[in-house]
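No value in this document is a laboratory result; all are computed from the given coordinates. All values reported here derive from a predicted model rather than from experimental measurement. Cβ atoms are built from the backbone, for glycine too; each structure is taken alone.
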Structure 1
Amino acid sequence: MGAPDLMTPVRLFERYFWGLYPEDVRADLGRARATDANPANNPNILRSLDEVADTFVRLAPGVFEGTDLGLDGSDASVHRLSAALNRPLRDGWASARGPDGASLLAQVVVHGAVYVGRCAVQNHEGVWQVRRPLWESLVRLKSAAGEGDLAVFQWWIKSLSDGEIERGTLADRYRAHVEEPRRRPETLAPIVSTERNVPRLVKVRYDTLYKHMRAHVPELVDLGEHFPTAERFAELGFRHLDFVWLGGTRMLLLHGRGTNGVHLFWLDQAGFAKGAYYPADTDSTYELAVEGESLRVTVEFQGARAEHVMLWWGP
């Protein structure tokens, strides 16, 4: 008996979506993805996108087996939606057929992609870049990080692949490419009123970190529900942890060299906000510098110098 097919993003796309594309689009998909399908900015086409998103809201209670995701168009609804995606649902959708004969998986994704795109448009001043078919439409977003086009349909395909299913990566991408770049860090409340030195933590364990924070930053009630668990924290193998204030005192950055690379944890007044990991060669050192609005992390990886630059409030 052969091993089951691995559902990679490419295989999912080819098996459940490729056959839905018009012939001329299949003849040159790259061109279709780069071509504006609404150059005259026809409001009827934009209304069609809203109708697709509204259809997803209506479909959701049935396809998510009665779960109320609260699809109210908010950023939080995208996170609820992402958390609800799991392997049994995906496999059930893949084996079922909708009224038009296409797989239910395809129906969920093509409507869901437009719903998530609309959340970005309505909540973050995004602009639709219409493509044919409509679910390939992009969202153009301007932020402190620059301007970019977001391929939300492709986010969905990746989030349902075997490598990502049940890991909440749809929300991760929405957070990283929509919420964080559009975040207004100046609205963050300071953790402390004035900067104070937080010394290096040399003996790094979960319990010693907790005591260290209580001693030096008692204003932080805890590390937050999304900070790594004690077990996961131990696995990282930190040699030490250093602490840097960012944005005045709006965020506190914890950073250190672990077994396989450099780890960074951003804390705000509510605790853990986000993290980042950069692989680095064994026994190599790294540099971290705050330069205006930017944060630069330099590591040695595979014998070469690698630089990672981001806004101070994180990637």
Structure 2
Amino acid sequence: MAVFLSLVLLVTGILEMFYYVPIPEQAALSIQAITYLVPYGGLVRNMHYWAAQLLILIATVHLVRVVFTGAFIPPRRFNYLLGLGLLVLVLLLDFTGYILRWDEGIRWALVVGTNLIKTIPGVGEALYRFIMGGDQASPTTLIRFYTWHVFGLCLAFGILGIWHLFRIRRDGGIAIPPPTLRQDNERISRFELVRREVLAMVLGGAILLLLATFVPAPIAAPIKEMTNLLPDARAPWFFLWVQQLLKIGNPFTWGILIPLDIILLLVLIPYIFPKPREAELGRWFPRGGRLSQIVLAVLVLLILMLTLLSMVPSS
């Protein structure tokens, strides 16, 4: 499903590039033109949007499945890290694509989300200028994000994605016990594998088409003043938990360090936590990986709780 959604994003993104204009005066207007004037443009944009949202969910579920089945032990440890890198790239691609709307709905991401970079000690200001193209959000910011989105991040995603798929094959496919420890050596045929994959793509495509038809992607009026932050400005849904953390205290601590610590903890799972035995592979919740399962479950529940809290209207 992740590969299928990535292909949908590639095709629909290329189609949108024919009409999208990456300059501040025209960006939001060109999206309105795609949505309301270009034949089937609204459907294509909606499919691009929902494929991106579903890809985040699919990648997250994939990470949970890998940890909950112990599929991160050698020789799959390196591929686990590649998968984490892909999840981070998916979030960054969604974030940069979100900015490309350049309408009133992206104020939080443009102002608060990007200003978090400045809080990094020592390199924050230089890194901000490198990413944004200046000391503050400006007309050149949009073209920077457009370049990151369609070239820089996409190139990295393509390289890591192909590498990830290659390593799956190289490491022996899905995690299962070695032949001497298997109780059942039956394998599905290639025909059956392809049949299941095609069925999954058809079902996924049907869900995507229904969402794209009946739940339109967000759209708002063009931005007039880039630096002001409205009281009701919200982060994109996948960063609402970060927005909630920022209400606690120091932006660097809660907006940069805590998310980085979470990523670091996920990176260290194959290295510092007890590992399942080879005989336990291929089953859900192997006893040997119980600690890593608990840690991931706590992290996921914490992020969900913070996301829900951020949706509660403040009094």
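Here Kirkwood radius over Cα pairs in Å, for residues 39-174 alone was calculated and came to 15.2; which of the structures 1, 2 was it taken from? The correct label is 1. Among candidates 1, 2, the computation of Rg and Dmax of the Cα atoms in Å that gave 21.2, 67 used structure 2. helix-only ellipticity at 222 nm (-39500 (n - 2.57) for each DSSP H run of 4 or more, over all residues; to 500) computed as -19500: which structure among 1, 2? Comparing all candidates, it corresponds to 2. One of 1, 2 was used to calculate relative contact order in percent (Cα under 8 Å, 6 or more apart), giving 12; which? The value was obtained from structure 1. Here mean count of other Cβ atoms within 10 Å over residues 23-30 was derived from just one of the structures 1, 2, and that gives 17.0; the source is 2.
Starting from the value -0.51, -0.67: which structure in 1, 2 was log10 I(q)/I(0) by the Debye sum over Cα atoms at q = 0.14, 0.17 Å⁻¹, for residues 87-150 alone calculated from? All intermediate terms of the calculation are to be shown ahead of the outcome.
Numbers: 1: -0.51, -0.67; 2: -0.37, -0.55.
Going label by label, the one that fits is 1.
For FRET efficiency 1/(1 + (r/R0)^6) of positions 103 and 159 (r between Cβ atoms, R0 = 35 Å, to 0.05), which structure out of 1, 2 has the highest calculated value? Between 1, 2, the highest calculated value is found for 1.
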